[in-house]
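I've put the structures underneath this note.
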Structure 1
Amino acid sequence: MANRKITIWDVAEKAGVAPGTVSRTLNNIGYIKEETRLKVMEAIKELDYIPNRAGRTLKTTRTGLIMLAIPDTANAIFVGMIEAVNECAKKRRHSMVLYYTEGKLEGELKAVRMLQENLVDGLFLVNFSYSDELRKEIERCDSPIVLCGMCNNPWMKEEEKTFGTLSIDVYKGIYSSTQEMIRNGHKKIAYLAGEYGTIVYKQRYDAYCQALRDHGIEYNEDYVFWKNYTQEHGYEVGKKIYLMKDRPTAMVASNDLQAVGFWKACKDYHIQVPKDIALYGMDNLEITQMLDISSIQMQEGMVGEAGANLILDCLENKNEDIGKVDLYFRPTLIQRKSSS
C-alpha cells in the first residue's frame, strides 16, 4: 500500500468494520463500542492513515434539505408519507426534496450517491433492493439515512449498521386478511402476488401460504398470479378468473392497486363482489374506501413522520446513533362490504 494513498476503505478492511464506522470514530459522532473504537484506531496507526481534513470541514456545510426517495407516484400509498415528511421538515425549518427511484436498484443507488455528494443533508429511502451493492454504498455515507422497504426490514437489528430502519409488518397483514377469508368459510382463495423476486412481495406471499397451511387448506398454484403491483395486472387477473372453470371464491391482493384493477374486471365481466368472489386489498387507499373494498391500513403517515424525525434528530444531535434505531409498525385490517 506504500505506493498509493491509504483510504478509509483500507482502514475499514483492516479493522473489520464498515467505512461509516471508521468515519464516525474519526469524527466522534454517535455511539461506538470501545472494542470497535480501539480496532479502528489501531488500524489507523498501523496503516499510517491521514484523514482528509478538508473533506471533513466541507461536510459541516448544510443544505437544509432532506430527501424522500420513493419508488413511484402511481401508488397513492406514498402520498400520506410525502405529506408527513414534508410537514415534519417544515416544522423543523428544513425542506423536503422528492426523488423517484422507479423501484429499481439503479435509482436507489443514485439517491444514496446524491447524499454522498452532499446535495442533501439526510435521506429517507423507501427501498425494494437489499443488494450488497446498495448496502456498501449506504455504509459509505456519513450523513443520516433511514430505510423503509414497506416490509419487515431484513437489515434491522444488525450490529454496526450505520442507518435506521422502519419496518411495516406486511407479513402479519396478509396473514390476517387470508385468515379472515378462511374464517368466512372460503377454501378456494386466490392471491395477487406482485413482482416475483422482490423481498417486499415475497414476505406477503409467504404469509398467504402460511395462513393456508395453518388452516389445512391445500395450496393451488393456479390461484397465484405473479407479475407486478399495478392496477393493470389486477385487471388482467380478473379476466383470467372469468375464463377459469374452477374459479376461486376469494381473492387476497398484495396491494390496493391490484385489488382495484381486479374489482373493475369483475364489474366488466359480471362477476359479483362479494357474492361470487370476496376481495381483500392492502394499503387502504381512498379509492378502496370509495369502492367499499376491504383493505389493510399501513400507517404510512406515522412511518413518514417517524422517518423524518429520526433524520432531523440526528442532524440536530438529539440522536447521534441512528444505527441503533429500528422502529416497527403493525398494519390493521379494515373490513368492508367486499369481503363480507
Structure 2
Amino acid sequence: MDATPRSKTTRVTLQDVATEAGVSTATVSRYLNNQSALKPETIREVERAIERLGYYPDLNARALATRRPSTLGAIIPTTENAIFAEGVEAMQSWLMARDIMLMTVSTRYNPEVEFEQVRRLVAHGVSALMLIGNARPEKTIQFIRSHNIPFCTAWSFQAESDNPQIGFNNVEAAYQMGEKLIQSGHRQIGIIGGLTHYNDRATDRIQGIRQCFADHGHPIDDELVLETPYHPEDSAVALDRLLAKAPSLTAIFCGNDVLAAGALHRAHERGISIPDELSITGFDDIALAKILRPQLTTIHLPHRFMGEMAAQALYDAVINNEPVKSLEIPFSIRDRGTLGKPD
C-alpha cells in the first residue's frame, strides 16, 4: 500500500497508521501495548505502516493536556566537556526540585545523530527540549515544531536566529577579549579554535576575535587560525604549528579553556615564559582555569545560571502553553595570570 503524502507539519496519528496498514485503531493500539495478542502477519503490516509514515506514539499528550511536565529532554554534543556537565547539572537540579525528570543524551557533534536523538526523546514523551546552539539542518527544528513541543537552544545567543535562545553572545564575548588583548599591546596573535562544522559557538568565537582585530587595523591571517578537536593534546600540536608559521606571535586566543590548557602546557614544555614571552587566553572559565599555573585569563560564562534559566523557561512554556522566551545571559572577562604585555 502506498503511503499518502503528508505535510511536514502534520502529525501522523494512530488512525493514519491503521488506515495505512488496513487494520483498526484498536489493532494498532494492541501492537503498541501487547503484541502477543496479534498474529505475526498483522505485526508486520503495522510495522511497515509505522516505518512508511514515520509514526511516533504521542506519549507527551497527557503532559501537554494537563500542562504539568513530567520529563524534559536535553541534547548536548558531548558528555566529555565540563561546560555542558555544569549547565545540565544545574538544569537537572532545578527540575528535580519540582519532581520533573531530565533525560540527557549526546550527539558526538553529529547533526544526524542529533536528529535521531530528538526523534527518540519525542517518542519517549518529553514535554520540552533543550538543544545546544543554532547550527543544524532545518529538518530537526521542523520536526520539533511539527510535534508542538516547546524548545530552546542554549550556550549561544544570535540576534538573527528565530529560535528561542537561552545563552551567550559568543561573538561579542570574543570581541571584548580581543579589545583586552589590543589594550595590552598585542598586534600579532594566533587562534586555536574548536571545529566549526555545525558548531556555532566555535564559529562565533573565531568571528568575534577576528572582527575585533580587523576593526582595529590588525587583521589575522587565515594561516594563523587553526581549528582542532577539544583535546589538550590537539591544541598543543596547534601551538607548535602556529609558532612554526609565525615565531613573532605574542598571544594565542583559544576557543575554550581546554584548548588553552593544552597550549599552556606545551608552552611550558618549550620553555616559553607565560605571560612574559607569550600570552594565552581561554573561554568558558571552567574549574580548570583556576588550577592552571599561571591561572588562566578567560571569558567567564555562568553555565549553572544558564542551565537554571533554561529549565525555568522550558517549564514555563509548557505550563503556560506558549513559546519559550529568549534570554541573553551576560558574560565577563576574568583577568588572571596568562595575559601580559608584549616586549
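No value in this document is a laboratory result; all are computed from the given coordinates. Predicted model, so just to flag it, every value in this text is computed and none were measured. Cβ atoms are built from the backbone, for glycine too; each structure is taken alone.
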Mean count of other Cβ atoms within 10 Å over residues 87-94 from the coordinates reads 20.9; which among 1, 2: 2
Answer label among 1, 2 for the case where Rg and Dmax of the Cα atoms in Å, calculated from the coordinates, equals 23.1, 76: 1
Cα Rg over 2.2 N^0.38 Å, for residues 231-302 alone from the coordinates reads 1.00; which among 1, 2: 2
